[in-house]
1. As an exercise: P(r) over Cα pairs in 10 Å bins from 0, in percent, for residues 24-167 alone, calculated from one structure in P, Q, equals 8, 21, 22, 20, 17, 9, 2, 0. Which structure is it?
2. If mean count of other Cβ atoms within 10 Å over residues 184-191 is calculated from each of P, Q, which structure is the one that comes out at 15.1?
3. So mean count of other Cβ atoms within 10 Å over residues 72-79, computed for just one structure, reads 13.8; which one of P, Q is that?
4. As an exercise: distance in nm of label points 7 Å out along Cα→Cβ at positions 112 and 144, calculated from one structure in P, Q, equals 2.5. Which structure is it?
5. Upon calculation of helix-only ellipticity at 222 nm (-39500 (n - 2.57) for each DSSP H run of 4 or more, over all residues; to 500) from the atomic coordinates, which of the structures P, Q produces -22000?
6. Name the one structure among P, Q that relative contact order in percent (Cα under 8 Å, 6 or more apart) of 18 was derived from.
7. Comparing FRET efficiency 1/(1 + (r/R0)^6) of positions 240 and 288 (r between Cβ atoms, R0 = 35 Å, to 0.05) across P, Q, which is largest?
8. Which one of P, Q has distance in nm of label points 7 Å out along Cα→Cβ at positions 8 and 136, as calculated from the coordinates, equal to 2.3?
Structure P
Amino acid sequence: MGGWLLRRLGQAALTFAASLLLLFLVMRVVPGDPLARLEGDIPLSAEEETLLRRRFGLDRPMAGQLADWVAGVGRGEFGISIAHYPESVGSLIASRLPPTLLLGGTVLLINFTLGLWLGVLQAKHRGQRIDRWLTGLSLAGYSMPSFWLGLVLISMVSLRWHLLPAAQMTDPLLPADAGVMTRTIDVLRHLILPAVTLSVVTLAGTMRYQRTAMLQVLRLDFIRAARARGLSERRVIWRHAWPNALSPILTLFGLWLPILVTGSVFVEYVFNWPGLGSLTAEAIAARDYPLLMGTAMLASALVIVGTVITDVGYMLIDPRVRYQ
């Protein structure tokens, strides 16, 4: 097992490096000047532009820029943001990470509790009315663009009914001496709409994966034997069938683990949620190379980690795939 794990980690490291190299090259090839956003109403003079290009290393060849960035990452430095100068990329990511973890963690919790339960419910009542209704509703939610659903919820829930805040993570008018409970409730009220939006458009995947896996397990002989022994249907479903139908969910969890960091760019942008998604959107608009590389590196790392966790999980729960 140790040798297999080392080989898998080596493959993950190579994939991680290749993805970052490709992203670095693509960002430099796409037309656009990252200093254009710094000009404002008054164009930069030739001397100012030269100094800024030298400050951010944009005057060097592409190979030199790549070498500087790799050396900085090796020292734990991710550079200085161009659009947010003089803030460092590391400090910007650190300040935006907690809101994204809150939003992404909430969405993952909803997906892998409610989604799994609804998938089991669909499999249990296959072909019945509840199965057809849940299938239709989940596919309708899956087909909705997240930014469109977010705007609809803001229009109805916030602007028309005045039930929940429309944007931000906290109320800017909240008194400075507000208690912990008041601040917690305020954050939760701001969290509801973006979490619901992101959950609606992602819940269908979990439901369909779990439904398909459960249907495959329910056809197996040991399930028929459990029913023949007179076990209750609830015990058959949750004690015998469901644990054996969790393997495919590992793949889905590995794919959706980056939500914890990246969140949804569109959802965070629509709700002005101060997370990494909205920060990435700002970096793309400003062509902020250092900031884009920092957020991309974090997202790529989490994708690789999710894949490795999935492979290890499969190996632990299914002896047939060990040491392959």
Structure Q
Amino acid sequence: MEFGFQLFGMEPAKVCDLAQAAEGLNFDLVVFPDHIVFESPERQYDPHTLGYDSMAIAALVAAATKKIRVGHLVLCNPFRHPVITAQSLVTIDHVSGGRMLAGLGTGWTQTEFDMTGIPFPPVRERLEALDESLACIRSLWSNERTTFEGKHYQFRDAILWPKPIQKSPPILLGGSGKGLLRIAAKHADYLNIIPAAGKIGKFSLDALRQMNDEAFRERVNFLRAEAKRIGRDPNAIKISNVMLLFMVVDTAAAARQMIEGIAATFNLSPESLLASPVALIGTPEQCAAELRRRAKNWSVKQFIFSSFLGMDEKQIHRVRKEVIPQI
């Protein structure tokens, strides 16, 4: 079982402090999102949320730590050409001494593309591009020269030096649509399952409601079947779960009050919020019980706690000292 944190919306110095605290408590990974706009459901966002460059932050944390794995949940493939992504990730791998986790996705926050003019093609094309990008990145990392003739990317004897320290850097993909799951079956070492957002270009309340216990298990089963179909060991892909709405609190009453407040903000029922895999709010005992259930019922091997509701060293300590020992 792996445990880590997704950190964003804070100054680089604080990110480093929290990453070092997590490392000191033997957490496994720290990851960063890749956004210009940090949207809540139905395109709500605070335009003043801090949004530092995710590659630079990862490199900064890689240099400030010694053993925790550093990566992204997840890089937006359309933001960068795959040779630039490959080069940046190799740099992080070398800065960290071989601790880079390569997290990629199709991109889903249409607002970012609309405001910048970066092309935002239909999800089918973005999936095709992600598949090609992963093939190119893996080749650039392992082969002396890369030649690739695809619909979206073309390489002619392309070189990339140095190669990663890791022989095969682990790849994490994020999403939940069948197209993404097929790509994960082919390329991924980890799949982080979230409510559907890629096709419609936003997190929707309907998608949040629909991503319940049964839907999560359906995605896992589809991934396993697809991996088996293409001749890959279904168990070679670890299931990852990020809890965007995460907080450890002291009492069940405090947990209920927080859940009801957040649910009302998003026009959800408390029960819908509690059933969502992106939420985990409760006492240490409640959190541990729910994580045990997810590990058993969903085959989750990697839990990532997000800083969307805020994160400090106290929360990091509580997860390690009060929650994890009960799992």
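The numbers here are math on the coordinates, done by the rules we state, and not lab data. Source: prediction; values computed, not measured. Cβ atoms are built from the backbone, for glycine too; each structure is taken alone.
1. On the way: P: 8, 21, 22, 20, 17, 9, 2, 0; Q: 11, 37, 34, 16, 2.
The correct label is P.
2. Working: P: 15.1; Q: 22.8.
The value was obtained from structure P.
3. Working: P: 13.8; Q: 24.2.
That value comes from structure P.
4. On the way: P: 2.5; Q: 3.7.
Working through the options, I get structure P.
5. Values: P: -22000; Q: -13000.
Source structure: P.
6. Working: P: 27; Q: 18.
Matching structure: Q.
7. Numbers: P: 0.10; Q: 1.00.
Largest calculated value belongs to Q.
8. This value belongs to structure Q.
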